1. Starting from the value 28: which structure in P, Q was relative contact order in percent (Cα under 8 Å, 6 or more apart) calculated from?
2. One of P, Q was used to compute FRET efficiency 1/(1 + (r/R0)^6) of positions 97 and 345 (r between Cβ atoms, R0 = 25 Å, to 0.05), and the result was 0.00. Which label is that?
3. Given structures P, Q, which gives the highest value for FRET efficiency 1/(1 + (r/R0)^6) of positions 65 and 257 (r between Cβ atoms, R0 = 35 Å, to 0.05)?
4. So log10 I(q)/I(0) by the Debye sum over Cα atoms at q = 0.07, 0.12 Å⁻¹, computed for just one structure, reads -0.66, -1.37; which one of P, Q is that?
5. Suppose helix-only ellipticity at 222 nm (-39500 (n - 2.57) for each DSSP H run of 4 or more, over all residues; to 500) works out to -500; of P, Q, which structure was it derived from?
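Coordinate-derived values only; no laboratory data. Since the model is a prediction, treat every value here as computed from it, not as a measurement. Cβ atoms are built from the backbone, for glycine too; each structure is taken alone.
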Structure P
Amino acid sequence: MTSRTLKRILIGALAVGLLTLVVWLNSRRTTDAFGAVETVTVKPGEFGVEVFAVGEIDSEKSITISSGLKEEGKIVFLIDDGSRVEEGDVLVRLDPTPFEQIVAEFTSKVNEWNALVAAQQQSLEWEKIQADREVLTAAYELEVAELELQKKEKGDGPLELSRLQSIMLEENKKFEDMDGYIKDLVELEKKGYSNPLEIEQAKERVKKLKDASDAATRQFDAFREYILPTQIRTAKAKVEKSKMIIEQTRKAAGFQIGKAVAELDKSKQEFTAFSQLLEEARNELEKTVIRAPQPGLVVLKEAFRDGEMRKPRVGDSVIQNQPIVFLPDITSMMARVLIREVDLHKVDVGKPSEIRVDAYPELVMEGKVSFIGILAERRREVSGGEKYFKVNVSIRESDARLRPGMTARVRITAMEKTARALTVPVHAVFEEEGRLFCYAAGPRGIERREVAVGAQSEELVQIVGGIEAGDFVCLSRPPQRIVRKTKYLEPVRKAH
């Protein structure tokens, strides 16, 4: 037995002895004709309400680290249990080999589609240039055809028609002049001036001029009625054909460009899809290295592995969201305790508390209630069906020696101590008829008095009315036959 333990035992024994002495001095036995009843003197004194609970130390801010991989991963490195880590430190490494292979495969695909996209972009530009050239050529042909039509309608056509008309008129005039000359020779012959040879020669010339005049007339008529209109219609047809060709060229160019754009878009989609897959694969590869998101103390998470409950180790396989490491932030600690249902009304958020741990008895820490659960629960190790509520007590200044899971003993100050509070033992107050009573013992006998109570601790209850300092109250309910009368705080209304 250590000196520290012996010292504790002596201090405890002394405290018990003093408490026994105080109770003996404040109590006496009243004897009457009907028997003896133990009483206690009511007097003001120091009084406070405290709630005691036992629980465990835990971290206020803790994170469960799990695998983020979509596929199963294999642990190749695992930090030691209980290690202190800073933000960014490596906790777990999973085998990156399969994910590196996927990244390499998708990288190759992305490069292939990227090269194809570049080639198709050049092809598209060439198609655009080719289309522009063909459209410009067709437009040039249309312009030439329109100029040819204009030339036929307003240029060469009218000029040729005018030339042929001039030739026709000239030939007609020659014929008419020669024909008149013959007529003059005939008149002279009638007058006696006969020249048969000249007349014969003139007739031959008239015949030739007549043929030339008729030919010129026919040529003029043919050009005006048939040749020129045909040439104009031909030029117009060429214009329409050129218009049709330019329209077809534009459509064909649009089709070729559209086809090239569609192929390029498809390749871009494939490139984008594989780029996304590559990004996801890289993210998965990054997830093979699990780092600490905050400073803390490493606690390897126990789980069923290979048919047994144990902590993870190198070589284990893990799946997505399977917990591996529990990382509490030991700079912000608290105590998790269970409060009895009967004590719940004494506890409020913000109540000051005192926390001790069994591992370090000399360590006393201050804190306050930070959370009160809303659901009751039963403790299996406690019989009787008593219900408990979860309560968290935050520790004001955490100690570096604290570890999650340490046994914590918490004292919650429900009411600050007052110097002159009138109190009686809890078992001196009785609930009867829906009211609270104390049995006051005096020289004239025992009297039942209704009392108004205030706060209540484990052993004492505060009296705020019905009992005065110096009264003696019974610590147990006396037999009804020796109770002299009942005194109520308010008159009892009798039913009519």
Structure Q
Amino acid sequence: SNSRYIQRDGLLVNDLADFNLATGLNYRLTGGGYEWSTAGIFYRANYSFKDKYLFELNGRYDGSSKFPQAQAFGFFPSASAGWVVSEEKFMERTKNWLDNFKIRGSYGSLGNGNIAPYTFLETITPLTSGVIVNGNFPNYIQKPAVLPDELTWEKSTTLDLGTDISFLNYRLTTTFDWYQRKTTNMITSGQPLPSVFGSAVPKGNFADLNTQGWEVSLSWRDKIGPNKNLSYGLRLTLADNVSAITKFYNPNNLLSSYYEGQKLGDIWGFETEGFFESAADIASHANQSYFVVSNANKLLPGDIKFKDLNNDGKVNNGKNTLNDPGDQKIIGNSSIRLPYGITGDLGLKNFSLSFFFQGVGKRDWFPSREAAFFWGQSNRPYSFLPTFNLDRWTEQNPDQNAYFPRYRGYTALSGTRELAVPQTRYLQNASYIRLKNLTLGYSLPARITNKMKVSSIRAYITGQNLWTYSPMYKITKNFDPEVIEGSDPEINANGGDGFSYPMQKSFTFGINLG
């Protein structure tokens, strides 16, 4: 793959993007390219004995040029087995109500080689300095990165145990899976290097992750009515998983980085106690000068009161380590927990109706510093003002039940400003339920389609994203909980500021000819 990048400013006519019409002195011409290849073989073998005992073996042997020659190949086998218990003789008495009962299990591994080419090679990168020397921006060569001792395939090994059960002539069906996945040799940055070293931290197989979870589904399908002309079905799905880091280089267990034992998504923050009511209230409270409220950093009534969890007379982040977090604690988790779905359909004569609800049962979200749709002018005073920001403590109305503290600019923007630090008061419950799809259809009777020389004609109307509810909507509806992790890439692609286009409500009308 090859790439070229050309840039020049000073365009004379904005609507005519042509380099001949660009007169600016600032221009940039860069290029790049890379090559990589993969090779592999795989096998699969299965065996069934009397449709009761099922066995299967799989395996892959993959190689990638992205890894050093000695670690380029990896073997990833897997095996599975199933037992159809309902086919055993001792289950014959259950035939009138139990249609299928299957126990199954699998154990296997997969490899991940998704890294940049040449990671294991000492490459040099030509760059242009941002400092002007003798009227020019001089070019320089960046020092090669330190090479890791080993760099090979990331490996995920999964144990899965499950059941499939059907009852009452297959009208009621349920499945359940429990799994544990161990991901080893994760490719991450290694031990930090001194800033004066002048080279980037090497990437290698430095981390491990353990994930444990389960999935369950329950479905019912039947026909009712005098002529069994009303058919209906309902399916429920629910799942959950938790991932924890089991290996990562962080000897001091700094909370600003990953650490061993950490659950992915954990949010460390402070507990709030409301607003200061008076100067006496401020004087009697623990010192919280750690939090910045203004340039002078003078607390006033209406500012946020943070709780002194360790009772040491001051509120801060301690050493910001797992052993000394100061007054921080885990206040929530941003991972998606308990995702669920509800699917249903109804058919009566020539009419059909189907729907799909989806949702998340548990998820926390703390608005980042750039979440301007949440913080409004507390982010930047010249920003816009969301109406819910008016629910604020003021000297004219010193309401302890107000949502926001006294007005101060920039308090949500950066550093340890009182609204920028994660805290319980503004932690949002981002769980939700959404009517994702609703379809109503009608099929013309056969006596009509036969005259028209077609086998079927069906007209339908479909609505997408018709209704959503989230506990967060009690505070603000400025964010879509389904895509709330999105960010403005021009500010911070991983910032979690909620700058994502919401899922659009749409309607579609169509006709199917068969």
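1. Working through the options, I get structure P.
2. Going label by label, the one that fits is P.
3. Going through P, Q one by one, FRET efficiency 1/(1 + (r/R0)^6) of positions 65 and 257 (r between Cβ atoms, R0 = 35 Å, to 0.05) is largest in Q.
4. Q
5. It was calculated from structure Q.
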